[in-house]
1. For FRET efficiency 1/(1 + (r/R0)^6) of positions 92 and 116 (r between Cβ atoms, R0 = 25 Å, to 0.05), which of I, II scores largest?
2. Out of I, II, which has the highest value for mean count of other Cβ atoms within 10 Å over residues 132-139?
3. Figure out for me which of the structures I, II the number -14500 belongs to, where helix-only ellipticity at 222 nm (-39500 (n - 2.57) for each DSSP H run of 4 or more, over all residues; to 500) was derived from the coordinates.
4. Hey, FRET efficiency 1/(1 + (r/R0)^6) of positions 188 and 212 (r between Cβ atoms, R0 = 30 Å, to 0.05) derived from one of I, II reads 0.25; which structure?
5. Taking FRET efficiency 1/(1 + (r/R0)^6) of positions 44 and 172 (r between Cβ atoms, R0 = 35 Å, to 0.05) as the criterion, which structure among I, II has the greatest value?
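All of the numbers you see were taken from the coordinates with simple rules; none came from a lab. Quantities reported herein were computed from a predicted structural model and do not represent experimental measurements. Cβ atoms are built from the backbone, for glycine too; each structure is taken alone.
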Structure I
Amino acid sequence: MLVRAWHFTIAVLVAAAIVLQIVIAIRVSGSPHDVSVGLLRGSSLPGRIIRVLSFFTIESNLLCGIVSAQLARRPARDGVWWRPLRLAALFGITVTGIVYSTVLARIHQPNGVAETAVNTVVHYIVPVMMVVGWLVAGPRPRIDVRTVWFSLIFPVAWFAYTLVRGAIWKWYPYPFVDVTTHGYARVIGNALLVTVVLAVVAALFAVGDRRLPPAPDARVAVATAG
């Protein structure tokens, strides 16, 4: 019951934070047109909402919300495509939390109660809860080499989408993918570097998946299947 409640709480927090972030985007001005890196204002209403959903932070949180909702329903959840989805959520949100707390927090200043609440949930609470939930409840084992490779589809697809969208609308969510400033060669190099970092974190989860004892729900699932 506690495991289900833990995952359910994550799913609810993610949903609430993203809805609140969209409300914030709706309220900011759509004019004049502005394609400054990372800004929500300066676009049409649909454009501002799409900008919100284009951040790696938001997409990582969305993945966390999806897999957590599934785990709240069935803590021993498994499946060929579910495994890389869960792993992508784990390494995506882990890197999001680490990078923000160690680097970006010093230069990012949320404005008002709503922005502060969203920022706290997506950059601190969800990353910690996701990792703690995996350490305590798994389910394990779930990660093999194939799972690691397939999980990297997530960041690669995000980079591809970001570059295509940027080429059309000239807006980029983060400075390191800003082709207008850095050019394609440097941005692609940045993307490869970040993907390698994400792959290393995914591999660390894979090592933990094999070396840590099976999580309680995994043992129950095995016993039930046997």
Structure II
Amino acid sequence: MKQIALDIGMTRAPTLASFCAGPNEAALKHLQLWVGSPTRSPVPTYLWGPEASGKTHLLKAVAESLREQGACVGWLDASVSEPPEFSESWAVVLLDDVQLYTAVQQHAAFNWFVNSQGLQRGVLAAGTLPPADLKLREDLRTRLAWGHVFQLHVLSEPERRAVLRQSADARGVFLSDEVMDFMLTRFSRDLSSLMQLLEHLDGYALQTKRAITIPLIKSMLESE
């Protein structure tokens, strides 16, 4: 059955508190301590795992947490075709989807890394492959490998169901097994998208004064 990509204008920024860790608890705890420390360690951290394992969520959550503290961050992902020069105002450098970097992006990432280390600034990077398997220039690849490295795992379907159920209960929303099955088979199965869907369903159900059912979901999609 074809899955529906969810793209309905979410505005809430990812946070560490909203990250459903499951088997990725160690990585979450590490980042919570790191972001919350007044003397943040300059030792780099690298997260790797498949799509929908939460890498980008965690990087954006770290960026959001630091911005709330009044700090500036440098951000680079594969969509940034012309990376800016390193800025000494950055408290942390965030490098996402490093496995996709072009030669220009790799050059910028290495420059950012070297400058960050020279100024005792943090580096948090993420990719789909472990450091040893990254097809990057060697000086960048080895730097990504020498700090803290965490493998992230996609939550299993029972774990996703449990998280959805818990989140729905916290909102005072009842999700029937039929609705849960529909959500898990017809929409993007990564947890972030499912949580976004639940948030919109809750709001739409309140607005229309209806219970969350499959017809309600279809009606919401048609109204977007």
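1. On the way: I: 0.65; II: 1.00.
Between I, II, the highest calculated value is found for II.
2. Details: I: 18.6; II: 13.4.
Largest calculated value belongs to I.
3. On the way: I: -24000; II: -14500.
This figure was derived from II.
4. Numbers: I: 0.25; II: 0.95.
Source structure for this number: I.
5. Values: I: 1.00; II: 0.25.
Greatest value across I, II: structure I.
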